[in-house]
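Enquirer: Next up: some structures, all given as structure tokens.
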Structure 1
Amino acid sequence: MIMNTNKNLVSIVLLSALSVTSLNALADSPTAYGRLDITLTNSEHGFTTQNKKEGTVLENNFSRIGVKGSEKINDDFQLVYQMEVQVNGATNEGDDELFSARSTYLGVSSDAGTLLVGRNDTVMKSSKGDVEAFDLTNAAYNRMIAGQDRKADGITYYSPTIAGLITVNGTYLMDDNYEGNDETQYALSVVAGDKKLKNTRYYIAGAYNTIGGVDAYRGVGQIKMGKFEVGGLYQHSESQSYDDKEGNSYFVAVNYDLNGVNLKVEYGKDEAGFGKFLKYNSAVASSGDYNQATDVDITSLVFGADYQLSKSTMLQAHYAMYDGEYQIANSGVVIDLEDDNIATVGIRFNF
């Protein structure tokens, strides 16, 4: 009996020691993280809302949970990984699909750069840095332009800093996983400066994209001047299937720090016609004109503010206005798009 008791005590001590060791290992790597981002939105038509619903709705702005970390292989190489899913349970969309895919990859990092395999933002998308004033909301860039893609079955490479100034990056999608697309799908970018504008007061990037049936190139720039941050993006986009579907797009954004409140305004103009506002606009959706829409002329104007309530919690609000017109394959007949005005307030919590 005493022997059994001693064995039980030894087992408990060993299990406790293993548990502590495991917890310590987990504390170092991997790291669990997540975000809850919920907004209350009112829109006239819902062309740009996350769930494409009009009226007053709750929006889930890509709430997510994930695990990421690294593991030293030897003195020259590190294994890096990330597994992340979007959590849709806060809104009705979660009834049909509680989780959806986000960046999930495995890779290696060394003095020669970082190579990732799996699902990740293309380097075209990441080239925007933090210039996009209303990213992850119903006023994000993809309401107006193409190239904002996160793709699976891909290889991503980030170079080390070259000459203390630039990095050269690339995305390549595996051809056999994208049957039906005759083009080799890849993106390239060159980046200089710090997108957070902390280590440098500027950020500059150029990128080229031939993914998802769209050829596009862009230039991005942002500079910090006292309490002001001024940035912009230019992009030219062309369809690989429809010769007349092409054009330029522009964004200009200004941020101002007013005693901790980040005031921001962004103006956008699109002449290419690859964004969600055009695609889901009732004038286009009902007629099926999206692929034939040419001579597009769409403008957006967004005012907003955010405030960091604590290290992990941010309050946010914005008001967006969209309007425009287009033609059908250069027919000369101008068709007005339905305007949409969207008011949004919400909260973002990171953990």
Structure 2
Amino acid sequence: MPIKTHTSAAAFPVDTADDVTALVELLGRAATDERLRNDLGDHFAYVAGTHPEWLRPHQEAVVTEFLDGFDVTFDNLCVLLNGAPDRCVEHLQRRLRSRWSYQEAWALAAIGTEAALTAIAGLVCDGVDPKEFEDSGIWTPPTGSAQYRFTPHRRAIELRPVSDRAERDTADHPVGLPLDQVVRRTDTTAAVWHYLSLRLNRMPGMPDWPTDRVHLASPKGSVGWTLTAAVDRDGLWHDETVTFDEPPSNDDAEVDNSDPRNIGAATLRPYDGDLVYSNGHILSMPSVFGTAGGPPIGLYPNPHCRCCDHLMFHILTVQNYIREYGHGWRSLYLCEQCSITTCTATNWN
């Protein structure tokens, strides 16, 4: 079974709906047993990637009785708790009004129904800082219910190295493009390194965008930067701006984006039973470097559009290893209203 548990313990069977019922029955004990709680989190990540419908009959019990033992990352919560009954929303809203709990807030956000998003807007109206939800990709506009700024549909990003530049250039999701295919002016751009481009129409639930591809690229700097650009009708960046948590050193080595050893083509594969699930994610597979779709990591401030100030739409997050430069996570966001794109580099969580 493709589950590597947090403690290296043998995996429980997860082959039938009855097996998932048995996992749920362990959640009460897991609330006071950290090792078991961590291991069950890996199992429920597998359930989210293969048979989330097996948890559906247990959603209310998980939310109202066993949430303390349900140690599941937010992206998996969004799959497992999606569409949970309004009784779950009422329970979580009532508890959050009496005391704040990240676990209960994430569970409420993960349900994703109109009732849940209305409840989030109500909490914000009553004084909860909207950033408590924004870092997980949920925006509360001045009026109306909260909104997901991500598609709940997820695809694993798998890398296939290529030696032929023509094959790279014609791939749906190329890795290591020349910068003149990304930016309008290579002589003035802050971008020095291309990680990945993605065809949005290959993913359900993505926002409307004026061009086929969106790009993830980097300025000079290892981590702790935000690169924002406007996008023209040809899909090329212009009016780039970059901010750093700490400016890169002038002594940093020059970056050679033309390095032929670092080109490839990414494929988007569904979450399924052929992936390896460990530590709540799928990155233990050597060829998998991140996820397109789903919510952002949730541990760092999500960018707002520099033009309209709306929370931007999360497109993908990958490890820097997809094309080795710098370290940490690389994320791509869009504002579909203003045709603004933002790339961020954050440290390992």
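Enquirer: Suppose mean projected area of the Cα convex hull in nm² works out to 17.9; of 1, 2, which structure was it derived from? Don't skip to the end; give the middle numbers.
Expert: Numbers: 1: 23.7; 2: 17.9.
Only one of 1, 2 returns 17.9 for mean projected area of the Cα convex hull in nm², namely 2.
Enquirer: 1, 2: which one has helix-only ellipticity at 222 nm (-39500 (n - 2.57) for each DSSP H run of 4 or more, over all residues; to 500), as calculated, at -7000? Present the calculation step by step, with values, prior to reporting the outcome.
Expert: On the way: 1: -3500; 2: -7000.
The correct label is 2.
Enquirer: Can you say which of 1, 2 returns 18.6 when mean count of other Cβ atoms within 10 Å over residues 37-44 is computed?
Expert: Working: 1: 18.6; 2: 22.5.
Label of the originating structure: 1.
Enquirer: A value of 5.9 was derived for distance in nm of label points 7 Å out along Cα→Cβ at positions 77 and 341; which structure in 1, 2 was it taken from?
Expert: 1
Enquirer: Out of 1, 2, which structure matches 19 when relative contact order in percent (Cα under 8 Å, 6 or more apart) is calculated? Before the final figure, lay out the partial values.
Expert: On the way: 1: 13; 2: 19.
The correct label is 2.
Enquirer: Can you rank 1, 2 by mean count of other Cβ atoms within 10 Å over residues 69-76 and just name the one with the largest value? Present the calculation step by step, with values, prior to reporting the outcome.
Expert: Working: 1: 11.4; 2: 22.9.
Between 1, 2, the highest calculated value is found for 2.
Enquirer: Right, next: Work out which structure the value 0.00 belongs to, where FRET efficiency 1/(1 + (r/R0)^6) of positions 117 and 333 (r between Cβ atoms, R0 = 25 Å, to 0.05) was derived from one of 1, 2.
Expert: Values: 1: 0.00; 2: 0.80.
It was calculated from structure 1.
Enquirer: Out of 1, 2, which one gives 1.00 for FRET efficiency 1/(1 + (r/R0)^6) of positions 149 and 189 (r between Cβ atoms, R0 = 30 Å, to 0.05) as computed from the coordinates? Could the numbers behind the result be given before it?
Expert: Values: 1: 1.00; 2: 0.70.
Derived from 1, not from the others.
Taken together, the values in this text are just the output of simple stated rules run on the coordinates, not laboratory data. Owing to the predicted nature of the structure, the values given are computational and were not obtained by experimental measurement. Cβ atoms are built from the backbone, for glycine too; each structure is taken alone.
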